[in-house]
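All of the numbers you see were taken from the coordinates with simple rules; none came from a lab. Here the structure is a predicted model, which is why all the values come from computation and not from measurement. Cβ atoms are built from the backbone, for glycine too; each structure is taken alone.
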Structure 1
Amino acid sequence: MQLSANNKSTSIFREIDWTTVIIYLLMILAGVASIYAASYDFDEASMLSFDEFSGKQVRWIGLGLVIAFVVLMTDARMFETYAYPVYIIMLVLLLVTPFIAPDIKGSRSWLVIGSMSLQPAEFAKVTTALALAKLFNGYNFVLNAKMSNYAKALAIIILPIVLILAQNETGSALVYMSLFFVLYREGMTGLILFAALMSVVIFVLTVKFVDPGFLGIATGEFAILLIVMLIVVDMTYMYDKRLTLPRNLVLWFSGVLLVMWIVGGPCGVDLPARACLLSALAIASIYIAVAAIGRHRNKLFVPVITAVLAVGLMFSVNVAFNQLQPHQQQRIRVVLGIEEDLRGAGYNVNQSKIAIGSGGFAGKGFLNGTQTKLKYVPEQHTDFIFCTIGEEEGFVGAMLVVGLYLALILRIISIAERQPRPFGRVYAYCVASYLIFHFCINIGMVIGLCPVIGIPLPFFSYGGSSLWGFTLLLFILLRIDATRKYYN
């Protein structure tokens, strides 16, 4: 890449993706208005007053725009050259943070610098994305080429997760799990994403449906074992197109279920249903393994391994669940509908849903939200900012916000696919993955679809660390994209 000193700035601003910049500006301006509405009292204070959260957010935005300008003026090669050093520096900072940060609501994740507090975990997203992009840009690096490549990529992702969990910041740590979508884009087998989805399904079914159902076995366990049987049959057919093996499995599972129903139903015999179903799966797995060895088809071991892992996970869910903090367990129970607790763990979400529902189609109007004004929803200017939009701007306003996020995410994916080098593409998908996770989980929290885990809504929620972190992520991408034409 070659740019002369005289035309460097002109070229950068000519090549920058202004559509993304405009979406960004619209979002931060709408964010300031939403923060003002969420924190507005009846004293008619100015939106720009530094005594108001909105005024403080404007200050964060001003400094964020300065950061964005500096990023655009930086040589794009610097981000790749120093990706590993800044990643290591950030890991060290994450390591020492719990020892020097004050205890704020049970978490030691905020560094206090004078009158300002910063959360290193937000900036670690940037350095992790850069390090992962640099790894994939290595000479002849192909994720599926060897297992050591997987180990390197996973190490880059998992190290900040472990260090952030040590700060008691579960929500911030979970954000990094979204980077597995980047690995999938770069060639990771879809079985891993499927395993993640199945883990969620098994967790929910095990925790929520504990009452005895079919033949005295817990409804959740029966559903899980039935799903595992279907998956085993489907995977067997997928890896061996001969119909004999999957047909025999269908007959075997159907026969076992039919006999269990007859013996335990009309005959009234007290059956150990769980043991019967597990034995049926075990026999089927042995049958598949023998066929795999006889036909020299190692891929047939995949359904066997899947069945073993699924059953193992089913029995370990309760152990893992009991390791969570009591308030985390209660939040999960509230989301799953096991408990209501409208005055405790479910209070925020319940009030948030009331606020959004009261907004109707067109909303109550800017600064006219009664739930908002009377402060029924705690943390409304931060994690629950979306309920202010839903109450005052209604369904129309909420959909406009959703539209802005969809436009930004799709634009970032478009930028990713036009990159000539893996570094730009992988980094762009990291940015998209972070945004998708924050957007989905935050709105899911607000409307009661996800547990409350303290995930802000990017560019809308109050806070300098989140705003600066996402501004850095976005404008580094724009800077990289502005130089794509200079690479062959």
Structure 2
Amino acid sequence: MATTAFFDMSLPFFKSIFKQKSPYDDLSNSKILKTLKKLSENNNLLLYENITIYHHSKSFFIPLLILDPTRGIYIFEYKIWSLKDLKNATAQASQNQDISDQSLAFDKTHKIIRERFNELTHNNGVDIFNFALMENLILQDYEQLDISLQKLLPKSKIIFSDDNEILQKLQNVKEADDTLPDVAHIMGTLLMQYLILSDNDTMHMASPEQMNFIDSEVVAHQTLFGYNCSGKTSAILLKTILYRLKHPDKKIVLISPTVLSCDILKKRLLNIVEYAIIELDITSIEIITPIELLNRHLAKYHKPLLNTNIYIDSILMKKKFHVADLIICDDCDFIGDDFILYLKHIQKNSNLLLSTSQTTPDALFKFTKSFYHENIYIEFIKTNPHAKALQTVAKLLQNHEAKDILIVSDELSKKQLNEDLEFFIEEDVICLDSSKGLIEQNLENLLLTTYNQISSISAKFVILLKVDDISELELKYAMSSAKENVTILYEDEDDTIINLKKHFKDRGK
């Protein structure tokens, strides 16, 4: 029910006690907020500060929200009123107004939350409870307020500056319920900008590190560092969407190493937008390869265009080229230092974000947690790699589908394996061509690829050959493509294999 309150005119600055957003929404200096943060950490509550809910073409700001996974959502309104402000005030509820603990209602907030749940989950979601934070009011002051204000602002719904019963007030709203949806389904429904959708249709909320990165503005040139499987690409896609929502008139370009990886990112981007129920033209977000960008620049000066190899013509490093307000380069470790220097040149007066898996001292953002599955089985086998690869594939196909298998090697071994597998197994085998898009090749088959073409590719079972000439960085990247099992086949145990064995010593059976 909508709430309307009328106040004594001796307080003309009170337009509505239920104003949704006030000049005091910044709670950073609030003592109560510090108490709530500590309380949340100690009691399995999740606190979200200064968040925005996006729904269709609209956005809605909430200064403070706490999720109790066993009760529901707490929404807080921040007030700086003191006893001096309220002492002589009276209030009268509108006709037929039901004065109750629920009278502290954020009507618009409730409406958009319910709409999100109903459209995404086809139900009303979880309960929503409202509280007022009275930074300058103590419990003793409350007893001096007019009874009309006390009815309109129930004590049980106010957090006072000297409140020692905050947790009890929160928990008194209802009995704990262990059957509520998990955190990802609750908060992911509301905050699409922090929801990470996995390939297997599972979902989880971004980590605090990822949220900080997603929310931050890119200024000048910045670097994101994160280990393999730290969620860099997922966070970049969410940041890209949020950037467009915040800056609809600015242009953003996302760079990925290959045509295939660009197509995969476009597909993931579309899935996020469709799931999130937001109105965003994804064609306004360009996802291109380094060669595509270079060819645009070369075309301006009627220079020969590139085909497969990246080459930076000297003229490009002398000329300005404004292609976007923000360029984000994912997996830049596999693109080349010359191209990174080129990006820094053309974005000299614009913004640039680089994503790397190599430790760098100037990285402003760092993802320290890896989400590499702890249950992934990693096996090192000293053997004849070619023969063992054929045997391993045949064994896997007894219980698994061909599309679950990815073999990574050098170009020569890829061709040899492709020829032998045609006679060794019945399933179709695809030699992956990263210079082609998703439409041109069927990834629902057993895949053969090389280390420099693997960007954005994944499978349940990954078999690695020809590891002797591959850097540890490339091997770890290839290993991160596995969802369940990695088999590393090698002939000689070099330093790279020894280091990997040490790093993953507890990951075998």
Review point. Here distance in nm of label points 7 Å out along Cα→Cβ at positions 448 and 480 was calculated and came to 2.7; which of the structures 1, 2 was it taken from?
Key: 2
Review point. Thinking of 1, 2, which structure, once distance in nm of label points 7 Å out along Cα→Cβ at positions 352 and 392 is computed, gives back 3.8?
Key: 2
Study note, to complete from the structure: Re helix-only ellipticity at 222 nm (-39500 (n - 2.57) for each DSSP H run of 4 or more, over all residues; to 500): value -22500 computed from one entry in 1, 2; matching entry is structure 1
Exercise for review: Consider the structures 1, 2: one of them gives 29.1 for mean projected area of the Cα convex hull in nm² as calculated from the coordinates. Say which.
Suggested key: 2
Check your understanding: For which of 1, 2 does FRET efficiency 1/(1 + (r/R0)^6) of positions 288 and 336 (r between Cβ atoms, R0 = 41 Å, to 0.05), calculated from the coordinates, equal 0.75?
Key -> 1
Study note, to complete from the structure: Matching 24 (relative contact order in percent (Cα under 8 Å, 6 or more apart), computed) against labels 1, 2 points to structure 1
